[in-house]
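Following are the structures in question.
Here, each number is a calculation from the coordinates, and none is a lab measurement. Bear in mind the structure is a predicted one, so any value in this text is a computation, not a measurement. Cβ atoms are built from the backbone, for glycine too; each structure is taken alone.
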Structure P
Amino acid sequence: MLNRRLLRTKAVQALYARKLTADANRLIALDQIEEAFAPDLNSMEFQDRAKLTAMKKQAGVILDELINTGDAKEGEDVPAKVSVVAKSAFLAYQRQTSSDGQKMVRRVLNETETIYDDFIRVLSIFIELSHQARIDRERKYDDPEAPFPKDGGLNSNRVIQVLETDKTLAEEIIRSGINWSNEMNLIRKIYREALRKDEEYTKYCSQVEHTPEEDQLIVQHILRQVLLKHEIPLGYLEQRDLYWTDHNELIRSLAIKTLKTADSSETMQLAPFTKDWEEDSSFVEELYETVVKQNDQYDNYLDDQLKNWELDRIALVDLIILKTALAELINFPGIPVKVTINEYIEIAKRYSTPKSGKFINGVLDVLSVKLAKEGVIRKSGRGLIDNK
């Protein structure tokens, strides 16, 4: 089932993407300023290039002040045109960055929802491989150079038979738009080069009768060692999902839970993706929006804590992780401090530098105590659990 760590990771990814798009939008704004102060080559009037260059630099400075602080200290010597151009570029930057940010949130949430579709896709591969096994076993003439036992096969496996006849799974395959008719070459390749060459499956096919336990064991083995490990199916799944390394553990867990219920049609049940997707998506959105709105305040907290550091020298991912953790510590009173810190330490270990875990731990450990004493962090309910 979908866990909070993955949701926290999605919030961090959305914030990281927003930062990259914001940097790109700043360059676009600077281009806008440069165009505004470019010499008019069609004009018959004298073009003071030195003055235009100076005005361009002034406008660029004002733009960066507006981006960094939301305000700009303009001296009396700043020409009106410089102020107008800088503010116009800043407004365009703001609009585009806000729009891009919302797109990033929707994108990571859409990516999260597709995890369930990929889980259904993996189950559907079992069904397609079963069809290939049936065709293979019905073939009268074998390849003498590559003999393969046909006493048993995936198509006679009780678990797979339950999957094939389950109406809910069939409906989910249709809903997910999964259709293998144009990708049968891939299925055949998985069957020939991955499944038939697997030693455990070969042993399974050399027996006519199998116990329910043996049927369950072989499908679990095929899931773990063939579909999610062999280069052919794995390459296909990775190509479909750019975040496969983030999602594969959840997909495997959902598939295992479902297969364990598929001993009979009466017990078969698709593992639920989440208890409440609306709550999960709101958690990601709130984390994201809080960091964006409180970014300057979080910079102040971190400035005080990292007096011997310059924030621009800290790895961007680490900085975003710290701010997201602060958002959770301050705005989610029901989540214990220790839980939040441990979760973001693990995220840092996986997605940032080798030393990031210790760095995040050290900063959050001290900062959480300080902010709790100041009354900034206030926990209630489950969040009051002793974190020492």
Structure Q
Amino acid sequence: MVKYNCLNPIAPIGLELFTESYEKVDNIEEADSLLVRSASMLDMELPDNLKAIARAGAGVNNIPVDKCAEKGIVVFNTPGANANGVKELVIAGLMLASRNIVGGINWVQTVKDDENIAKLVEKGKSKFAGKEIEGKKLGVIGLGAIGVLVANAAKRLGMEVYGCDPYISVKHAWNLSRDIIYVKTKEEIYRTCDYITVHVPLLDDTKKMINKDTIALMKDGVIVLNFARDLLVNDDDMAEALKSGKVAAYVTDFPNAKTANMEGAIAIPHLGASTEESEDNCAVMAVKEIMEYMENGTIKNSVNYPDCDAGVCVSGKRITICHKNIPNMLTQFTGLFSVENINISNLINKSKGDFAYTVLDIEGDVSESTAQKLNSINGVLKVRIL
């Protein structure tokens, strides 16, 4: 019986996928796997028997990923599950910024009790005149699951779309419209586009990538959208750019003490993935990741261990090993089985940074003492027998 715990409410459509071989427990100490959305695990004591964590969403900044890797705990996320929901909000953000819709709505509230409101509206609406997006140039920085959808949707709305992503995957490249103009550097986007939207992860080289130096490269009156990560934009530099008029509007899905009070900014309360469909998609993907890992040892969409799919073990036993990515590990594994007179029918080894994952299918059974010997090898973090 596999025991799981939910640190946050998880959409029932996902939990319903668990078979009778899975049991939900309230005590984290009993759990083999955890499902989480936004709950912070950063200060949590991780149980020794914990094997997997699935984040029903893309960001994992609420999970101690490195600490998990050191304990042989595989951390999954659900990239792309909420992509359509975010895409739709980005398109809405384009409209909000281009047409000054928020300003107009707020103004109507100031005159809503005036009996002459209809006349006031006709007289005052010119203050909120905007621009149409058709024919304008949109730059999409980051062509992952969300960026590709945004680029394609904007193109269908009549925009001239530029895309930049030096690490674009083959899958996403195939899904990108052939009409998108692909450029090699972010600087080309900054210099060329009327609208710029960022869809990149928060890394050392992307933190505060929108700053006074990059804003200086942009067109006067540019509109910037950030539905990816709060810290991709330097808030102080953006405030100055809005004040000077260099940036006409800034749309962010990450309100904070600065952006919520920033004149010219439209701060949306982190609604990118806040749709029923996104929550359902994330729950389904997260549960499937847990089940595939617990039943077959398959890793897909892990942020701390390599993807690995050995299929279904049709005979004998399957042994999975989370270990450090250091020399001589495979030799020690196979050497141990040789001494134990155990035949290996299939072996897969994958690595990701400092960590690696090995799957061995063996003929026959395996004793508890053999598992203990594997665990005692220096660099081995967690051994499972399926």
Among the shown structures P, Q, from which was the value 2.8 of distance in nm of label points 7 Å out along Cα→Cβ at positions 63 and 271 calculated? Q
Where does the value -9500 come from, among P, Q, when helix-only ellipticity at 222 nm (-39500 (n - 2.57) for each DSSP H run of 4 or more, over all residues; to 500) is the thing being computed? Q
Determine which structure produced the value 3.5 for distance in nm of label points 7 Å out along Cα→Cβ at positions 239 and 327, calculated from the coordinates; the candidates are P, Q. P
Can you say which of P, Q returns 3.7 when distance in nm of label points 7 Å out along Cα→Cβ at positions 15 and 319 is computed? Q
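One of P, Q was used to calculate distance in nm of label points 7 Å out along Cα→Cβ at positions 175 and 199, giving 0.8; which?
Q
From which structure (P, Q) was mean count of other Cβ atoms within 10 Å over residues 135-142 calculated, if the value obtained is 22.8?
Q
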Here percent of Cα pairs over 28 Å apart has been calculated and equals 55, so which of P, Q was it run on? Q
